[in-house]
Every structure is written in C-alpha cells, then in structure tokens.
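Read through the structures below before going on.
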Structure P
Amino acid sequence: MIHNQTLDQQFNHRSIRAFKPHSLTKEQLTTLYTAASHTSTSNFWQQFSIIHVTDPEKRAAIRKISKQPYVGANGDLFIFLVDMYRNQKIRQAAGKDDGLLHTTDLFQQASEDAILAVQNTLTAAESMGLGGVILGSIKNDPLKLIQVLNLPKMTFPILGLQVGVPDQKPQLKPRLPLQFIAFDNEYHRDFQASDLADYDKEVAQYYDLRDTNKRIDSFTHQIAGEKLDKGDNNHRDQLPDAIRQQGFSQDW
C-alpha cells in the first residue's frame, strides 16, 4: 500500500468530540473556507454555503437539537447549507424563472456539493493539526434548526462540522475489510452476515479496550440494533416536509 503525508492523515482519521477552549484564528478560518470553496462542484454551480455559528444562544439551541453535549461547546461550529437561494437570485436578476431549481435532481446535486465541501474542510483542518467531527445530528429537528438559523427558502442545513484543537486522542476505529466495500464491475450479492465474524471480533475488542465509553458491542449488532428499528415517530421524520417547505424537491 502506498503511503505519503496526505494518505497517512486520511488513514488515521478519527472523530474528535472534545476540544480545548480555543477559537480558530482568522487565518485558520480563511484557510478552511478556501479549502471548502475549492471542492468539486456539479456543473460549477457551487450550490452550498457555510454558516459559522458563534452566537451562544444559537449554539445552545443547536446542542439541544443534536442531543450531544459537545455540539456548540468548545471549538468552532459550522453548518453547511444546500444553497440555491443565491442562484435563484441570479436567475431572477436575468429575468428568468427558477427553471430546474425546485427539482429533486438539483437538490441532490446541491447536497453533494455541500457534503463534499464538509469533507474537504475536515481534511484541511486535520492537515493543520486540528480535529473535527461531522454532525448529522443537526437534522434531529430540521424545522427547528431552520428557525434557529433564520434560513430563507431555497437553503437547507445538510450537515454540521465542529472543528478545534483536540483535547482527546481516541483510538482508531477498525473499518470494514475492503472486500466488503470495493467490487470490480458489479455488486457482490453473495454476502452473508456471518462473513463478518472476524470483523465483529475486532470491533468488539476495540469497544472493550478503548479508553472511554467501553461497552460490549459489535458491528453487526449495531446494524441489527434499536437505532435502525422502526419506532415512535421523531422529528427526523419531518425531513421530507422540511425539504419541500424550503422549496426543494417540488417534483417528488
């Protein structure tokens, strides 16, 4: 396997959830924004934006939505938006209607722009000696988050990212063996859950030996567990309504 500085950084990625009480410098912020802006983008439409959340009340509200105590605590909190508001305004200035902006296809393309920008930003942060964690939990209550951020229609919060100076060094989580995720030419349909027995042992050992939040668990147990069971309705069930409320996927 090939190794270089960039690859070794990627191979050693781990989510950081504890940060020292330092804010990013203006130079660090500009560097992260620039890295985000150079992300690959569908059709060069650049349909994403970033909100840097510094207001303590907004950070507390997002923490409550996320149900994770580290969200909006130490470190810098960013919310990445699907953003077609800007391009809608450009079309209006040109005397054009919204065209395809309200379609599911365009929402997916804009979502891809924003999600790729999140990863680019995190990779840049880690290259600077910082740590970070991607926050899907901001969508626990999408309608509330839209209200907290006072977002206009044609924008949607797709992911959060918290970045800062690490105050922990968690162990590296074992990942699925490559034969289960990388295929040649066609999907391998002959997978059986029992094929992951060795990987389950590795994951169980990781949870048993890690420094914090030790537990008895395995990969297949997590997939077959309560998080993926059908249960009571929660605010995440509002995602389709929230997406359409913001003006997207009107053809869906």
Structure Q
Amino acid sequence: MFEKLDRTVALVTGASSGIGRASALRLAKAGASVGLVARRAGRLEALATEIREAGGAALAIAADITSAQEAAGVVARTVSELGGLDTLVNAAGLMLNGPSIESPLDEWDRMVAINLCGLMYVTKAALPHLVEAAAGSPRRVADVVNISSVAGRFAASQVAIYSATKFAVTAATEAWRQEFAKRSVRFSVIEPGATATELFEQKAGQWEGFTSMFGEVEQMHPEDIAEAVAFIVTNPRRVAINEIVVRPTDQA
C-alpha cells in the first residue's frame, strides 16, 4: 500500500532538467507541494506553472547551492512559504569527464562543488526540519533521496572525479541513514545507469566516450528514475528503501 503525499512538502534540487525535473513533477502528482531549486530561473518558473496548472503547488527558487548561505536560504524559503519540509531530493549534478592530464582542475572543483558540497549544504540545512516533520506529521516519517550513479559503485577510466563524488554521496547517505534511523528520517540513494539527461551535454566529447562504452544501449528516461523516487517516499513508515540500483535493460 503506497501513500499519497497530500499536505507534505518536498524540496528538489536540480529541478530545471533531467531527473530533478521529472522527480518534482512526480512528487507533485502524488500530492506534495514542491520547492524547485536550480540556477536557471526561467526553466523553474515554467515548471512551477506546469505543476500549478495541473492542480499542484510549487515554489521556484533560483539559487546556487554550492554556496552554503544560498543553500540554507533555499531551505528557509521552502519551509516559510510552503509550510514545512517532509522530503528532500538531491538531484543536482554535474559531469565533466575526460583524460585526467588534459582536464582543467576547475572542472574537477566544479564537480565536487555541486555533486558533493551542494548536496551537503542543502542536507545540513534541511535536517532540523526533516526531524521535526518526522516527529510531528501524520505520516511520522521524513525522507532524503540522494541521486548518485552506478559510477558511485564502479570506477572507470577518465571518470575519476565524477566517480569520487558519487562514491562519496553513496557513503554519506549510508552514514546518515544509520544516524537518523531512530528519528524516522529515511535516507535513500538511487544509483542510475545510462539515463537520457543533459549530463552528457555539459562537456564536449563526453557523448563520444559514452557511446564507446555503452554502444547501442537504450537509455532510461528521467521519468524512470522519478518513479524510483516516488516508490521510496510513498512507502509507509515501516518500510525504508535504502538503496536502488537501476540500469537500462541492455546495459551490462
């Protein structure tokens, strides 16, 4: 028996595209009011309008979560304007892979900043509100869902720093899961395989590397991962889904 998310509030980072956008739409469909966070304000406003026109509630917040101050502000606005915080989906991500000698150090720094630091900053700010929601809401549970990657389970050539950030996300999620289990805040990590998002458009040449690695694999859609997010957070309080690895059928 899966539960509706009526009268709950979700915050989704990376909501302007890909898995973040799809997750926001899916959680809104389940009944949650959704805070939408990314840097591209125009896309966020369009998504908020789409959710509202479908009968949901949404708040668009343009911010750079690699700033701890802005990340805290995102959480504060969500709580203030939507009335609380029950679910956090950390979906913001950056992938800038390539040969390590040629790759600029700035690209490595940027991946660490968004994939790891941004996730940490938002989670840190959200934790008191999630604990409060778990203690006082009718569902008696709150959720954090972190989007990692199969690259956070298996390292590959020319993917060193991206993999490092995703290994860290998976490890941090498990540590937080243990820390907050007795306080009814569920921590879950989703590790997708090849998914058709804008990640491969973030740096020239990445698509060619992808095709040489995965050939003619039929990629998953962002909506496929959003279904995994919804599966996690709509389970009743007694059920905690700790980790989901999901790959395309054709991906070895």
Structure R
Amino acid sequence: MRYAIYFTPPAGDPLTKVAANWLGRNVFSGHAVKPPAIRSFEAEEVARLTVEPRRYGFHATLKAPFRLDESLTERDLLSALMHFASSTGPVTIPKLQVAAIGHFFALVPEEPLPELDQLANDVVVALDRFRAPATDAEKARRRPDSLSISQLRNLEQWGYPYVFDDFRFHMTLTGRVEEKDRLRVAGMLDAFFEPVLSEPVEIANLALFVEAEPGAPFEVHSLHPLAQPALTGAGRKSA
C-alpha cells in the first residue's frame, strides 16, 4: 500500500464534480463517471487524455505517494496528519486557470502564492519521517537523467523531485498531449472548466489518499480540516 498527502476539494464542491466528470472517476467513491459529451472531441479521445490522471484522481500533490516506514503504522500517520492540520491555517487561491506544464495540462493558480508554497514545504518536512526510503526502482521511475541538479537532490533526500524551489502547485487534467493538439485541447479545457473557475478555491483540508496495491486507483482515505485562522496564532496568516 502507498499513501499520499494531497489537496482535493470536498466531495460536494462544484469543482470536484466537474473534475470527476472530466476525468471519468469520482475519487471519493471510486465509482466511474460517465464521460462528458464535448463537441469535436470523441469520448475515446477524452478517455485517452485522462488515463493517467484518472488513476490518481483529482488532486494537487503536497507529499507524493510513499510507502509507509516499517517502524510506523497508519494510525501513527493519521495522528500526525491530524495534529499538523489542526495547527496549520488554510490558504485561499483567488483564481485557478488552465495551463500547460510541459506536455500536460493542469489547473494552476493565476498568480504565485508564497503561502501556498510554504504549506507544501511544511507538509513535506513535517511528515517525511513516515516515508520509507525510495527504492532504486522507484527512483528510476522518476527518470533521473531528465532531472536538474536540485531535483536529483530532492529525489535523494525527500523521495520526490518537485519540492521546495522545484514545487509548482497544480491539479493535473491530462496526460501527455502532442504538440499538434495542444491549442485544441487548451481551448476545450478552458471552456469545460470555465463555469467553476470564477470563484476562489480554499485549501481548507489535507487529504490522505491511498493506493491499495501497485497500479490500483488512488482514493480518498480521509480529509483533515486545517485550523481556522483565529486558532493559528499571530504568525503566518495561512501556511
């Protein structure tokens, strides 16, 4: 079994529902969702675009999937995650937008948010003791030949290349999109998600996801509410 600490909106959030419709799976129930009918896009093409993100479910990575250290238990992880969440304030993303990240598309904040980056940093550090060291095979799957020096260092120390200065908050919508198709896919995604991108997104919980066995779809195990601002003291406003 592997665990991951992600952000995902609550089950009833309009963004969650639209994303489940796009990806073809509800990450809370695990149930398949009827694929959307999109003009000029066949259902099979949408299914191909969403194969990889469908397995992981709609989320933003804060701590990438990891095996639990053998000296610790799921109960230990849950206790630490609840404690961390209860002492950490929420972060509001004023607006998300569709953007290309390399060869795939995702929802990303319209503007940089240092407090969001800090939240991700804190999650990585605070809960790293629960992560079993990455195996050589796990490291190889990150394609180390394609990584920068800092990403390689992150992979060795934290088990994941894209943390700290290499972190970028994103909620993945597609797998690899060929260059010739990117303008068409970008326009379609803009139109599909536009109705739910006008409102701010509050990161008010941390989600524990689980992968029951290798290759199985990730599902929400539990949501852990972040503290209300009044409970976080006089330090950072939210992080």
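No value in this document is a laboratory result; all are computed from the given coordinates. All values reported here derive from a predicted model rather than from experimental measurement. Cβ atoms are built from the backbone, for glycine too; each structure is taken alone.
Going by mean projected area of the Cα convex hull in nm², for residues 92-155 alone, which of structures P, Q, R comes out largest?
Structure P comes out on top.
To test your reading of the models, identify which of P, Q, R gives -13500 for helix-only ellipticity at 222 nm (-39500 (n - 2.57) for each DSSP H run of 4 or more, over all residues; to 500) when calculated.
Going label by label, the one that fits is Q.
Out of P, Q, R, which one gives 33 for relative contact order in percent (Cα under 8 Å, 6 or more apart) as computed from the coordinates?
Traced to structure R.
If we compute mean count of other Cβ atoms within 10 Å over residues 36-43 for structures P, Q, R, which one ends up with the highest value?
Q
Work out the source of 2.9 here, i.e. which of P, Q, R gives that when distance in nm of label points 7 Å out along Cα→Cβ at positions 52 and 188 is computed. List each step's numbers first, then the result.
Details: P: 4.5; Q: 2.9; R: 1.7.
The structure behind it is Q.
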